[in-house]
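Each structure below appears as structure tokens.
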Structure I
Amino acid sequence: MKKSLLFLLAAATTIAAFSQSSKSFYYEKISNPGKTINFTFGVYHGSMETVSKSDGNSYSKMMVAVINDKNADDLYWSDYKVYILLRSGELIYNYTTEASSGDFACKYHVPGGSTHKQYICFGKTFQASDIQKVWLCLADNNFINLFLNE
């Protein structure tokens, strides 16, 4: 119990360090009974930016992080989606970028004991204050509610 609490505290501290303009973030610790899968996922809505494209359209981007426990198996992230319920009632999710590497890649490898951060992009522009709820959707269509840490 003490070890789990220390890991969660360390994970929350690491997640908070990634936040650029806000101390609050959405997160959840995800694991299986054998702890071979054991990671913390964080969404930093304070890092939200609107980006204008050359064709006149724009999109929103924000940072997320995966913190894989040092004793867990390597994690293979496969374009899992972040769903956001806006205060307007609209449900949106991030789209798959064309990037195969770098901060915008949607598929990557996170070795045990390491952290990976990336930017996710949404086809709709919105502000962090527009967010009502956030979920992570894994490959099995399992929606995991992310909790707001303020």
Structure II
Amino acid sequence: MNFLFLKFLHVGSMFLATALAVGPSVLLYLIARTRDVGAIRRAFGHATTVFRAGGAFYGLGLLFGFAAALTGQIDLTAQWLITAYVLVGVLIATNLVFERWTRRVDRSVGESAGEPSPDLIEAIRARAPLASLATMVTLTLLIVFVMVVKPSLFG
């Protein structure tokens, strides 16, 4: 495959991964804040599937990115790429923190009948999901900046 096609597959996969990670995370957070037990149960019941799809696209994006770099003779140890690797690693960790929160909400809503249980209210009030969302958005923007501008941070 040629460089431009692999680059397209890399960018497309990363866009899909971001759409499946950040978009649904924002919606899940907002749905949880409504305290509507039925809506929370329905939405959070699909979270794992959506996040797995996002993770698969992150994986494909990374593979296509490495293939594009090798095909285009891009140095895999360039400072801007190493910066991107670190940012993507932190982004994945942040996504996992948010996913852990969604599992907690899903477990807690399972106990609730009509009104939110104390465990569900505690999960909804947690600060971690909002911090994770803000971090996800910030890291995504930083990754786009690094990939487009290719700054030399240490030289």
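A few points about this structure:
- For relative contact order in percent (Cα under 8 Å, 6 or more apart) computed as 33, the structure of I, II it came from: II
- At a computed -4000 (helix-only ellipticity at 222 nm (-39500 (n - 2.57) for each DSSP H run of 4 or more, over all residues; to 500)), which of I, II: I
- Parent structure of the calculated result 16.8, given that Kirkwood radius over Cα pairs in Å is the read-out and I, II the choices: II
- Across the set I, II, Rg/Rh (Cα atoms, Kirkwood Rh), for residues 41-80 alone reaches its highest value in structure II.
Where a number appears in this text, it was derived from the coordinates with a stated rule and is not lab data. The structure presented is a predicted model; accordingly, all values stated were derived computationally and were not measured.
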